[in-house]
Structure P
Amino acid sequence: MPVLIQPPSMGDALKYELNPNYTRETVTLAEGTEYPAGAVLGRVTLSGRYTLASHGGSDGAETAAGILLNPVDTRLSEATGILLARGPAILSRDALFYDGSVDDAAKIAAKHAELTALGIVIRDSA
C-alpha cells in the first residue's frame, strides 16, 4: 500500500483565533517561490507585496507582518493568499516556516517577538 503524504495545512499552524473577520487579510504575494502554509511573511514597503520575512535587509520584509494560512505557488506570477495579520491568535511553533536567513534560535525568537506585538502568540504545543 502506498504511503500518502499530505502537505502542511492551516490547521497544523493555527490553533486558536478569536474572529477570522478581524484577524485575517487577503494579500498579494511576491512572485518567485512556493509559499507553504505557516510561512512567516513580511511586507515589502515599495511594492506592498508580501514575501518571506528575512533577517536583516531594509526593504520592509525584515519585519514579520503575519502568517500565511494557505499554501500559494507564485513561481510563475504573483498571487493572493490569506494572511493572519493580527491576533488574538495562537499558532504552533512546529508548523511555522521561515526564510533561509532566519537560521538560528535568536533570529527565530526575534520573529516570534514581532508576531507577539501583533497579538499572534507562538506556543510549543497548542
Structure Q
Amino acid sequence: MSVEDAEILKERALKFLKNAERLLDDGVYDLAAFNLQQFVELYLKYKLFLIAGEYPKTHSLKRLIKEIGKFLRKEQEVREFLEENIDRIANLENAYITARYIPTEFERKEVENMLEVAKKIREFVDRL
C-alpha cells in the first residue's frame, strides 16, 4: 500500500461518515450504523498505515485503537479512552455484523450515540 492508497482510505472513510449522517437524517438507522462502523474502521486503518506502514486485517475497532496506542507508545491513554467509551465502541463494532446479517432494528438514539463516539474516536486518534 502506498501513501496515495492511504489517502483513498481516508477519503472513503469520510464518505462513509457523510453517508451515515445523511442516512441518520433520513431515518435509515441500520445502514447509518453500518456506515459509521465503516468510517471508524477505515479511518483507524488509515491512521495505522501512516504510523506503522501497515494495519491488521480485522474489523475490531478496539484492536485497531490498541494498535495505534502501541505504535505511539500511548497504551495508558488508549486504555483510559477505551474504558470510558467501551459500551459505545462495542455497539459500533457490533453494528458491522448486526446491520449486515441479523434482522434487527436500530433506534435513532443508538445511532446518534454511535455517531458521537465515532467522531470522538477520530478526535482521539488525531490527538495522539
Value -4000 of helix-only ellipticity at 222 nm (-39500 (n - 2.57) for each DSSP H run of 4 or more, over all residues; to 500) was derived from the coordinates of, among P, Q, structure P
Taking Cα Rg over 2.2 N^0.38 Å, for residues 30-77 alone as the quantity of interest, name the structure among P, Q where it is greatest. Q
Top of P, Q by volume of the Cα convex hull per residue in Å³, largest first: P
Please compute FRET efficiency 1/(1 + (r/R0)^6) of positions 6 and 54 (r between Cβ atoms, R0 = 25 Å, to 0.05) for structures P, Q and give me the label with the greatest value. Q
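Here, each number is a calculation from the coordinates, and none is a lab measurement. Being a predicted model, the structure only gives us computed values, none of them experimental. Cβ atoms are built from the backbone, for glycine too; each structure is taken alone.
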